[in-house]
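Structures follow.
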Structure P
Amino acid sequence: ADGSVWRASRTPLGPGTLRLARLRTGEVEAHAWGPGAEWLLDGVPALCGAEDEPERFTPRHRPVYEAHRRHPGLRLARTGLVLESLIPSVLEQKVTSDEAYRAWRILLRRHGEPAPGAGHMRVMPDPRGWVMLPSWEWHAAGVDGKRSAAIVRAARVARRLEEATAMDLAAASARLQLVPGIGPWTAAEVLQRSNGAADAVTVGDLHLPGIVGYALTGARGTDDARMLELLAPYAGQRHRACRLILLSGRVPPRRA
């Protein structure tokens, strides 16, 4: 492995493959292939965090301060692609990460297409491809009817959802949640990636409130409401605060 990063995406101009490599000078070298190559290259600065504003963040708790000091290069990436993050996020609803990853692999392998210039990678289907997927193919991937229906509904209005990349966080979240089956958890997970949304805090997560509560107060059993209280000093930067808390390594010890 040469340390490069490869991404296969379905852009507004079609499928494309992007390769990023960090040079010794600290600069990033980018190469792209396929109909979406130009679009991907135009988005490289945002993908590398050039549109992020980490200087707006001020640590308010010691664990956050220490993580911020240890990870000064942390940047929030912006992909500019909604459906690319939305479908995997829906697949993660109410199942383990392993189950969601397995479903995504199966769906890509069976219904995606080879990525331009990188035959070992796959590009996800276009919106029509998701809409036309028969029920037994979802079943073969282990995806229940509730999640598959949410994905199909989202694919039917994909163009409207992609418009969220140009909206502020509140409007973008509201746009995504117009689709039945897309709630606050999924919307936040998507916008953290598509928009690089620094304040898109994930609510409704099984683990995050407990991790945040333990890291900031040492207490167990923190719920969403208490987590939001603790994150209030980071208004506008709550997702970044959560990222740093996760990087701090301060997680509740497992009970015997």
Structure Q
Amino acid sequence: MAPRIVLITGANSGVGYAACRVLATTPEYEFHVVMTGRSIEKVEASRTEIIASAKIPDLALRLSALQLDVTDPSSVRTAADTVSKKWGHVDALINNAAIGALSLDDDIYTRFTTCLQTNVTGPAVVEDTFRPLLLQARTKPYSVFVSSGAGSFARTADVTRQRGPEPPSDTSPYHVSKAALNMLALKEHMKYRDEIKVFAMTPGFVISNLRGTSEEERTGWGLAGDPLVAGATLLSMLRGERDEDVGRLVSGDGVYPW
């Protein structure tokens, strides 16, 4: 059977990079992973790094690099055209690209518009542009919105829940954007549930530059886990092991409330 085509946005770091590594290095050639990002140079470097470190003979054949800036609709269309010409379909679309830490030096309008453009409008444009390619898949395709427990109303309102340290930045735009992304995923599921398996997924508290670029921020002050765990969660989803949770906000070990 031919490998399934998986396109991942924001693939050059964090959860996106980890997901590419996990999916591309399965023992059988299950997936061809299309790594995308705003900077093609960074995406190419990440692809090269995965190939060099994994030491799998045919790994270069399992990974492609493509420029895609989720905040630029023309870039998204160009990427979709390239994928259409090369493969004709997409089996799984992983809307992962996001920003998190926003400087308090920026005014609140800038913080919110910047965050929402990348974390909500961008995924909406990517989903709308690539949906026709999902619908061309040979088997029922997957669409995964990489969200966060930070977007859960129930968890945010739970005063008994233990919380990690707050980064020295404004987290409100990020939390609001992930709540909106959850609704986007749910709306997509309700409209296309007969054609596409749609999920929102929380990767958990993992090492990421979403909190900032310092070592303390990236590692969550030493508390963050390995993003490869999130990659393993995604792998289980694409193998159909989480299909009973379709249309929900899934985590590695269960389901989060909206």
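We did not get these values from a lab; they are worked out from the coordinates using the rules stated. Here the structure is a predicted model, which means the values were calculated and not measured. Cβ atoms are built from the backbone, for glycine too; each structure is taken alone.
Observations, loosely collected:
- When semi-axes √(5λ) of the Cα gyration tensor in Å is computed for each of P, Q, the one that comes out at 30, 24, 17 is P.
- Among candidates P, Q, the computation of FRET efficiency 1/(1 + (r/R0)^6) of positions 16 and 104 (r between Cβ atoms, R0 = 30 Å, to 0.05) that gave 0.95 used structure P.
- Source structure (of P, Q) for distance in nm of label points 7 Å out along Cα→Cβ at positions 40 and 112, computed value 1.2: P
- Across the set P, Q, mean projected area of the Cα convex hull in nm², for residues 128-231 alone reaches its highest value in structure Q.
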